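Any read-out appearing in this document is the output of simple, stated calculations on the displayed coordinates, not a laboratory observation. It should be emphasised that the depicted structure is a prediction, and the values quoted were computed from it without experimental measurement. Cβ atoms are built from the backbone, for glycine too; each structure is taken alone.
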Structure 1
Amino acid sequence: MESMPQKKIVVLGGSRGVGRVIVQTLNAGGAQVLAVARNTDALTTLKREQPEVETLSLDVTDEHAPEAVFGRMKPNVLVICAGAKRTGSPFYELDWAEFAETWDTDVKASFLFCREAIRRPLPRGTMIISISSGAAIGGSPISGGYAGAKRMQMFLANYAQKESDRLGLDLRFLAVTPMRPMVDTEGGRAAVVSYTKYLGISSEEFIRGLDAPQTAQDVADAVLNFVATPPERGSNVFVVSGKGVEALK
């Protein structure tokens, strides 16, 4: 962790949920952190509680967002954690806009910033981490396009890594994938409510049935460890569970 004070880290979606925990963890580790989010009130609260953290309010899905963010801070590490809320309904109850919301938010943010990291390009050695989801592996029938969108983030990490290698840019792209709903976050609790309603069981029963659930802090610690000690080449997708962190085979 000795190199953390020299790190400049941007966290997209850093005002709430797991993104906020990532910001707090990296800040505590001594990094210079810029938290980016749309919600000005949430950023104001974050700044009040974490005065060392820099904040920037903007829509990370705007075409010009990467230019604005990288104009504010040229990072050693970029964490893409911005995301839309899950729908909580089976696909046939949705219209297309509701089904595609996570594609227009989660995937678009990853697309814009990974693309800009290569086009610009960001400095050699920069790490770009997208926060995906275990739904991308096992599916999620009441989340609309969420599972497919989170899988696309994994694909983008792999595509971007191959292009970086082909162009000799020396960038590192990773997808960090929490395997279970994080019941210590607002989004995780909402997912539990949706699934219990869909399955007709209690929240307690649903949570008991989760295999090795991880917390938001587990995910933040995984990000911290990757920042401090980048993983060996060979895999770009890593799953996080209550059992620890491992490369997705």
Structure 2
Amino acid sequence: MRARHYEAIYARALPPYLAWANALMRDAEGDREGAIAAMSEIFDLPELRMQNLAIEPPLAPVLLRLAMRARDRTRADAVCATTDELAALNPHTDLVLAVKAQCHGLHRNSPDDLLDASDRFTSSPRVIARASACEDAGRALIMARDAKRAIGLLDEALELYREAGATRDELRVRSRLREAGVRRVSPRSVHASRERRGWESLTSAELRVVRLVALGLTNREVAERLYVSTYTVGTHLKHAFDKVGVSSRVELTRLAMERGTPA
């Protein structure tokens, strides 16, 4: 009897990507109940919920947001409880711990939990999940009136979404930055007039990193100054090297000095 029960669940064990996409589409259209219905089995069957989150941990914040937007406290609590259980079973897995922190941060509107999540996602290859964690932390910090740290995290989310081609997410983060009093020019709006190589091709984010590197700061120091991850600093540096045709920090610093950039 129990085996038959699990057989039915295991038959649906793979992450329900089609249902996931359907839920997000319904949510985007404002159909909160329809979004919940599209993922109802995962919301309501504990074994299935645990199995899917074990396979795809970043699904947890998606489920939580759907439940919170639908004002469904019971299902939101269930998602958080599952991340707790998953973290207890995987106490040394940063991805699982990051997802747990992100869910609790969203559920309690806790900037500290969301910052913990963004830190744990730093080395993750899951670009969209990492961007989402940075965006959530940045939004919470704006609400907490810590604009300086918020802008650094939102800039990081913006860059990650842009590199992933997540246009809708990128536009949403630009809107959050405008609310914080910062306007970032879209690379798409300036690429037509900007050279793809050379100093003029550097983005504002890349220039901020180059200026600090030219002052002698390490990647970690730059990351701390800009409130971004060392991964993001390294990515901006790599892009800057490629665009201006250098292969070392010394050469990059020389070019920056010639242009008066660090001043």
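For mean count of other Cβ atoms within 10 Å over residues 58-65, which structure out of 1, 2 has the highest calculated value?
Values: 1: 15.9; 2: 21.9.
Evaluating mean count of other Cβ atoms within 10 Å over residues 58-65 on every structure, the highest lands on 2.
Supply the structure label, taken from 1, 2, corresponding to relative contact order in percent (Cα under 8 Å, 6 or more apart) with the calculated value 18. Can you show the working numbers first?
Numbers: 1: 18; 2: 10.
Traced to structure 1.
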Give the label, chosen from 1, 2, of the structure having the highest value of Cα Rg over 2.2 N^0.38 Å. 2
Identity of the structure behind 0.55 (criterion: FRET efficiency 1/(1 + (r/R0)^6) of positions 18 and 170 (r between Cβ atoms, R0 = 25 Å, to 0.05), calculated), options 1, 2: 2
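Computing mean count of other Cβ atoms within 10 Å over residues 42-49 gives 17.9 for which of 1, 2?
Structure 2 accounts for this read-out.
For helix-only ellipticity at 222 nm (-39500 (n - 2.57) for each DSSP H run of 4 or more, over all residues; to 500), the calculated result is -12500, so let me know which of 1, 2 that is.
Traced to structure 1.
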